Structures are given as C-alpha cells and as structure tokens.
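Below you'll find the structures, each written out as structure tokens.
No lab work stands behind these numbers, since they all come straight from the coordinates. Predicted model only: the values in this text are computed from it and were never measured. Cβ atoms are built from the backbone, for glycine too; each structure is taken alone.
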Structure P
Amino acid sequence: MQKSILNRFLVVCAVIPMFLIAQTSVDVPWTGTPGEMESFIHGDTTSTGEQAHDIYVLAANKVYLQLSEVNMNSSMELVGAAYGDGEHPATVQPIAGDDGNLQFTGWPQNHVKTHGTGQTYAIKNILFNGVAAGQTGSLFGVLSTYGEDNTVVVDHVTSVHHQIISYFNFGTAQRLHLTNNTAVQFTVYGGGMWWGGFVWGGGGGWTGTWKELLVQNNTVEGCHGQVMVIYDNGVIPGYNPIRINHNTFVNITDWVKFYRHGNNTRFTNNLFVNTVSTGQTHNSHGQGPSLNWAGGHGKMATLSQGECTDSTLLARGWCWDNNNRNIHYNNNAFFDTEELTTMFAMEPWCWDVTDTAGVVTTYCDTMIGGPGSDFENQSRWMDDSTQYQMDNNGVSEADNIHATDLGFELESVYIQTQVNRTMDWLDNKVHDDHPDGWWLHQNDDDWNVVEWPLPMTFTYSTASAAYTHSEWGLPVGDLNHWPDALAQWETLSTDNDGDIAYTPKEFALNQNYPNPFNPTTEISFSMEQAADVSLTVFNMLGQSVRVLENASLEAGTHSYKWDGRDELGQSVSTGVYLYTLTDGTKSITKKMALMK
C-alpha cells in the first residue's frame, strides 16, 4: 500500500522531535516545613494548568512532611534522588494539621492521586512512611488512580506502615506497572482483619478497570486481606493478560488473589510464604472467622464465577467469560513456617456471646486439620473447587512446588506477632489485646523513623528447590533479593521493561464505546499477526467519512478515538455510521450512533 508507506514515513517524522526534546526537571525545595512538597508541585503549573516541569526530584536523606495529598493532573514524574551507602532515600511522611487531625481529603486518604485522561505518571525511588509524624494516625495507602486511559508506573518505591491498600485503581481503562517495589507491615485499622492488600481494582461497583497491569519483582509482607483484588475480567477483553511475575508474598492473612474473580491473569515465578495465614476453620456460626469452607482452599484458590449480566459491560463488549477464564499458575513455590503450622494445630476453642436480651450463647470452633494433623487442608496448593475450574473453565497450573526445604530467613518475630493478633481474634471475634494499629513488631520501637535499610531479610536457602525453580532456572520470588540472579534475568527476560506482548488469538473488531456517543468514541481491534490494515468510518450511503488508520501494524490490540469529524475536520451530523476494519482478506463492519 503506497498510502501505508507514506503514513509510516509521516509517523517517523512526527516521532523524531519527541526524542530531541529533553525532559525538564526541578528540585523540590526542602526546609522541613510541613506541606511544602505538595504546595510547590501544585503551584508549579503553566497558564493552561499543566505541570511546568516533567520531573520533580525529592532530595535524598530528607523527610518531606506532607499535610495533604499530591494531586497529579497532567503528565509528570515524582522521583527520589539517588542515595549512597549509609544514606536513606527521599522520604515522604504525613503529619497532622494544627487541629491534630490529618488534612488529607476524600476517601481513601493516600499520599498521591492521579487524574486526567491520556496522561502518563511515574513515582520512583521514594520511601513512603504511612505513620503520621508523632504517631497520630496513619494513611490508607500510597496511591489512588482516577481518570481514564492513563499510564502509571511505580518503580523502586518502599512503603511501610500503611493501613489498608498500597495501590488502588478507581479509574477507567488504566495501565499500571508496579515493579521493584516493597510494601511491608500493614497496620490495619483498629479491629480490622481482612480488608487490605497491595493492589486492588479492575471491576466491581466501586473500583476501576484496566487495560494493563504488570506486577513484577515486588515484595509484599504483612497485609491483612488479598494481595490483589482483581475483579471479574482482570483486564478489559482484548488487551494483554495481567502478568504477576517474580514477586515475594509473605505473611498474608488471605489469598494472593481474590479467589472468586481475576480472569486473564498469569502467576509465574512467585514465592508464597505464610499466605492464608489467618487459618481456615470448620464452623464460624456467624461469630467467628469467615474463612471456614469445608475441606479448605489451597494457596491458588480460584472458585466459581457467575455469568456476566451487567448491561454497561455488555454494551461495551467488556463482559467476562466465566467459562473461559484464562487464569494460569506456573513455576511458583509455597511454604508455611513452623509458627503458622503451630497455629493451624490449635486445640478447639469456645466463647460466649450475650445478645441484647441478655441471653448467653456458647459458640465453638476448630481449625481445619486440627491438633496433630498433617495440615493437608491448610497448607496445600490446590483444592477441589479449583480443580473443577481447571477441568471446566480455563484455569490451569503447572510446575508449582511445595518448597519444604525453603529455609526462609525473615525473622520469625514478624509472623509470630501476626499469629498472636490472629489468635486474639479467633477466640471470640474481638481484638481484646489488639484494639488499634500499633501492634506490629517494631524493631527499634520507633514508628516515626523508618530504619534504613529495612531490618527485614527475604532471602532463603540457596540449596532449596525454589532457588532454581523459575522459568529460567533462577530463584522464584522477587529477584531484587538476589542481585546476581536479577542481572542474569535482565539479559534473558523479555518482560523486564514491562513491555509484555501476548498475541491475540483472532482478528477482531470491538464495539465502539460509548455508543451512542457525543463528542468522542473509542474503537479498538485486535490482530493475531502483523498486517496492512485500514479502519474507516462510512456514512449509511457507503461514503467514506474518515480514515482512522491505514498502515502496517504489529500483532496486538490497537485503539483509536473518533471525534465525530470528517477528513476536513468538520463535524458530521447526528446519525448512524458504519466503521470497517479490513486487512485485505478479512473485513468486519459494525454500527455506531452519533447523538448531538
């Protein structure tokens, strides 16, 4: 196609200046004054409201006391400066206002919130301490994403002592990369037990949707809930599956993945240590812990999922397929330490509950497995419910091991402290001895200053089978704990920059969204192989209105917006239009309606 060649030439010409324009950066001032970081960033804007600089650099060895959240409304990066041995990274910590209360607005209260449409954000090389200076409270998490079609990268970020969820997506069609991060010692709110995790979102009535999610080479320790709550689809149909690769998950009260949903996900080369650490019981009677399914569920629990009946998702073509879930676990390893298996062997326990009329009822419960058991139903990889999903609905697992020889090196006090709190809950569903968030093991008894480096070790025996069990024969888990293995992996893996390219299985054109629309709509399609394609909008007389694409494209998913204008830039009239995708041998046409 001559026009295709011309288009490719024009694209190259258009891209060249982008590489010649250097990014601008500015140092964020530090005097120790609370609120100066966010005040400087919010005030450093152009006349059109965009950030005046591309990169905002925080000084190493400084603590920026934060009075309110940083709102990112246009593309920018928040980066900590490099630091050396004996130094600590740029640190961000909340502090209460003059009235003694945190001044962060809305829910959830997080350090950073991203907004806008089609923006690109990055947070890198920063230590976030969730505890407010003076120990007057703690923040919900690090980041909430809002807006539409944004890309957010979080890399080499450490977060300590946040309450609930590190990274929360409320936006639409977001792309999120979480790489090389550490999130440890979640405090939980007073009395809380199962509400928390590392990254949540991707469907549901109060969470967002993803076009892409990469979770790679992270370490997550001590969260109370699922590490990842990936509702329904996982990602919007037609986009790359979610990749959860080479992470270390430790001391997690629930499952790594929300057990009902999370379609279109790949779990590879991860390490699961003390997951589902709350334990599963026989009989809660509505008064005890909620993890009480007969027979118990394994570490990779994937239960049944209902059929999609959501009218909005159906209209968008975004509904999930509960019969073809596309969930796969490969080359992972799991292990429960002695502190946890000892809890699984608890003797039966009973407690009294007095109702409003003064009637006392005695409830009793036992752990699945129970005293003297071999913990088969507590410490196992897969269960009967998941096996059914594997046999019928597109779930698979292969080459996952029980690493009984792990030799995990994290001090036992971390899991033992969590076990003590859990047992305080189990006996009567009340935290009698743990009423607030200040219950964690604190190595130096100082919540206000984070020890650096963190006094936590996440390595394990090099003689363990887990040490060579990844797809490349390297250690499973976060490779940042094995620098030599990380360097080797970076030369082998095609995923280390987050650029994952799973190939679609067919040539398909999606229904535009929204439809009807005004003033713009999005049209996406997928290709199983590279081809010369054209995407054209026609009126009902068959006349060409606008050519959205006419080029040679690689295999993958491609997305375009139409603004209701013709080739001359003039607005077209209200009515029904056709859009056609063709590669010369196959052609697909769909209808859309423009309403003014």
Structure Q
Amino acid sequence: MNLLEKINTPEDFKHVSRTQLPDLAQQIRERIIQVVSKNGGHLASSLGAVELTLAIHYVFDLPTDTLIWDVGHQSYAHKLITGRNRQFDTLRQYKGISGFSKIKESPCDGFTVGHSSTSISAGLGICCAKYLARDDSHVIAVIGDGSMTAGLAYEGLNQAGDLKRKLIVILNDNDMSISRNVGALSSYLSRTFSAKYLQTMRNQFGAFLKSLPRIGEDIYQIAKRSEESFKTFVTPGMLFEAFNFDYFGPINGHKLDHLIDILDNIKNAADSPVLLHVTTIKGKGYAPAEKNPVYFHGVGSFAVDTGKANGKAGRVPTYTQVFGEQMVKLGKTHPELVAVTAAMPEGTGLMAFSAQFPDRFFDVGIAEQHAVTFSAGLAAKGIRPVVTIYSTFLQRAYDQILHDVCIDSHPVVFALDRGGIVGEDGPTHHGLFDFAYLRTMPNMTVMAPGDENELARMLATAVQHDGPIALRYPRGRAVGVPVADPVTPLKIGKAKVMCDGGDLLIIAIGTGVAVAMKARDMLASEGIFASVINARFVKPLDKELLLTKAGEFNHIITVEEHVLAGGFGSAVLELFMDHGLTGLQVKRVGIDDRFVEHGPQTDLRKDYHIDADAVSAAARNLHASR
C-alpha cells in the first residue's frame, strides 16, 4: 500500500496508524532519494530526520502548533506530509518548491529559514507572541548539533530560560558531536523524568519544600541539585539545565514508538522550556549516504544504485578549485599565511590546504562573527589570515568586519565564495549584497575577478596587501583561461580595457565581464561597437581610466551580478557626479530591489535581466537615443 500517496494534508497523516509508520518512513526515504538523485539537494540530513519528522507530526497539530526547522536541510519529509508530495519532483527546480522551509509555501512552515542557528530565537519570539495572544498552542524548534556551534543559538537559549515560556527545542544530534548516547539507562531516565505524572509530582513536591518556613528554599535547592547531579552522571544535560531548560535524552531518533511516547509526555507536561536530545544517523536508509554523509549533505544528481555523481567532470575547474589550489601554492612561500573558515572546509576548497598545513588551518564552526574577530587577532600579531566564507554567510559578521578589522586596518583577506547568483538554494544563499556593504567601510579594498587567472592574481595581491581586502568570486565553472605561472599580483585600483569601440562604453565587474564581452559581440554583428572595461576593483575604482573614458562617451552601461542599490554601478555614478561629469546617459545592469528566487544560474540571470541579452537590449536603447 502506498501510504504516502494518500497524504495531502497533516490531517490525512493523522489517519495513519502507528503500526503503519515504519512503512511510511520507508516510502518517504525512497521518494526523497528518487527526487534528490535527479535534482540534487540536501540528502543525508533529510534521510536522518524521517522518524523524527513523523513523530513530531503524530504528536503535535500543525499548523496550529508551530514547527521550525533550523536551516531547513532536514525538512524534506516534512514537506512530503504537508501537502507537497505531488510537487516534490520540482524540489529546488526553477519556479518549483524550495529546498528549505518557507512561510509563503505552506502554513505548516513556521518560519522561513536558510541560514543556521535561527530556530531557537525565532521559536521563542513566536512563543512569546502566542503568549501575548493567549494562544496555548505549542512551538517546536528542531536544531542540529552543528548549528549549536553558533552563538545565536545560545543567545536564544539564554532568554528562553529566563522567560520560562513553553518552548520545546529538539536537538537533532546526527554526528555525535555534542555527546555520545550513553545507552538504555539514559533512555529510560529520559522517559521516566518526562512522564506527566512524575513531572507533576516533582513540581508539587518542589512547591511543598519551598513552603517550609525558613528552611524551605534551602532544602529545595539541595534536592534540586541532588536530582541534577544524578542525571548528569547518565545524561549530558548539565549545559542545558544551566539555561533553565528541562533536559531529556539522548534518545534514539529512529525508534518511532519511543519518540512518540516521549514527545507526547513532553507535550502534556511541559509548561517551561524543554530540550529533547535525539541522536540520528545522517543518510539513514541509504548506504552510500550513511558511508559518506559529508558528500551527500548537499549533493548534485547521482545514480541511485551506486551513489556516484552523474555526468563527467568538466575540464574547466570551478573558481573554488582554483582558489584552493592557489592557497596551497601561496602557503608554501608564505609561512605567515593561514586559512580560516566557518564549518565549510570542503565547500570553500580548503581541504588540500588543511591537509598540507594542519597547524595553519582553522575551522571555527558555524560562527562567522568569531571567525572574523579571531582573524583580526591573528593579523594583529603578524599572521596573514584568509577568511574564506560564502558571501551570504559573511553578512552575519558585518559589525566584526567594520569594527574589529577595518578600524585598525588589520591585513585580513576576505575570500567571498559564491558571490552573485548561486542557484537552487534560493534567496537565503545568493551573494548579492557584498559590494554594497563592504565598499562603505573605510580602509577596505574590494575586487572581483573576471576569470580564473584574475582570481589567482587577486589572491596573490591580497596576501601582500597591508590592510583589509576582499575578493569575491562566483559559484561554478570558471571561464576556461589558463592560470599563469608565475602568478603576478595586480596593482591596486587598476582596471583593464578589454576592447575598444566608438559607440558606447560598457564597464563591468566580476562575472559581468564575460557577459559584457558576449554582448559586445552580439552588438558588433548589428553594427554597434562598444568599448569594454574590466574594472577589477569596486573600491578603489580606477578614477583616471574611467573618467578619461567617460569623457569620450555619452552612453555608458555598468554590469554587475549584484543588487543595484549601493553596488558597483552606484560607485561608478558617484565617481562621475563627484567629478562634475553631467549630461551622461548611464544605464546600470544589475538586480532590481527584490530577492532572487531559486533555480539554475543561467535561467535566473535571464529572468532577472543581467545576462548578455539584457546588456545588448540596454545598449540598443541607449544607441537609439543618440
């Protein structure tokens, strides 16, 4: 019987009997594997959370109760039983359903997520809003052990323990990084302590002790400490108890009956913050993912029978690969060079560097703010740190970049991977705001390569620059030009004329350079001839070249894969206005004032009007207005 096909709403799921849940779990796993093998996605985490998902939905009533998935990597099973099974083939596809939780997609998605460690804070806010509205429904926040490395999670725990609202936090420990399951005794104690009648008895007995004249509070504290000391021997809950959470666990997150019972007890008894610690296996039920959960965390399409990636690796390397190779080369000649990343050593291409220079590699966990200030400390004592973080995640460390790095002009290199449109992960992951916030910071230099050779040259430039400097490069394959050997640094603030033409001027940065060159060829076939400049630097701009060229043209186009507000085009306009160049017709090509959804990079660039067709159209309009 195909149980999954009959579930179109959370109410439909309630009609599945407990004895049928293991079969449903298997069907959900098969469905997830089938779709992710074609579309790519976050496989291992979602496979590991299937039973946990079913138990939560079996006990709680969504969307009356609110469920928040931290990051959203674990939410695929949740999507399948909340009315999105028939749409699931469109997962992460252009104009299909999101790979993360999204409020606009379903009322069962309690919060729109994408960045790590937000669930406890958001859950507490929702909990307090419900309290003010006299709404007694539950709030459940599911957070992974990796997300517990971020300070934001503890800020949420701290306030939740102080407010003592009815918040249920489920810690999905899928890598045993916090503690090991200490066995049946711990499991037994978790169930015993969470039983409704024992919770009530303990609370009533505590109230009785407190009521005793003069000595009541002291006796209550002694009894409380005794209970906690005993629990600490068999559970790792001391930390969470310190935040005034009732801690239960760790328990096996794949035993459905056990999960349902303990969640039911917690639901009925909890009137203050509770943390349930469950241990799960990443990739559960699919052998290749269990064996290699790192690879299957975020994976492209693959063959289900073997787990191997579909297609052949291209000859052209990715920008990330080029960056990683150059870091190793520079590490050999620059002993002061270190690499810093925030839980993304594979994604940022630093695995080879970490293997060759283990003492000079620092993975700080999901803690971008700490990564930046830690690097400032390194730089203050003569070390040259390269902070390698996805553009979208570096946004979390704005204050640390400004205050801890830029004020004293510490020589910290920021390598911003995934700059621009990223693809299927959607609005939370596109790196479209970095030019705007970095170029406003005094002492900061900002650059973006037009190809892989420029990336190598910019990295060489950065490691010898005496001040804060950022290089921003895109996700995916590079252009296909050879990387020079030896790699020579660039002169700070110098642009490059790519080609000359007499009709109009195109000034591009980063990925916009290849777009501009393609548009230039398209226009030439129509008899319109453009000059193209590769600006290379967002800050400082090549004032001499740009002002000279602007004096030769009345029609100018700027091209960037970035939001228009405050971006590269804005910097060029400011330069022109500051130097009294009036009467120019300038068209900026970039992202309008909106968030970019998920989909293939090529489709998104076309849909958001930043491809060669958009540049050509802008050029034709300007040329026609002459």
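One table, with the values for the structure above:
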{"read-out": "Read-out Rg and Dmax of the Cα atoms in Å, computed value 25.8, 86, structure in P, Q", "value": "P"}
{"read-out": "Structure responsible for -3500, with helix-only ellipticity at 222 nm (-39500 (n - 2.57) for each DSSP H run of 4 or more, over all residues; to 500) calculated and labels P, Q on offer", "value": "P"}
{"read-out": "For distance in nm of label points 7 Å out along Cα→Cβ at positions 306 and 394 computed as 3.8, the structure of P, Q it came from", "value": "Q"}
{"read-out": "Among P, Q, structure where FRET efficiency 1/(1 + (r/R0)^6) of positions 242 and 450 (r between Cβ atoms, R0 = 35 Å, to 0.05) as derived comes to 0.70", "value": "P"}
{"read-out": "Distance in nm of label points 7 Å out along Cα→Cβ at positions 170 and 402 from the coordinates reads 3.9; which among P, Q", "value": "Q"}
{"read-out": "Parent structure of the calculated result 15.1, given that mean count of other Cβ atoms within 10 Å over residues 298-305 is the read-out and P, Q the choices", "value": "Q"}
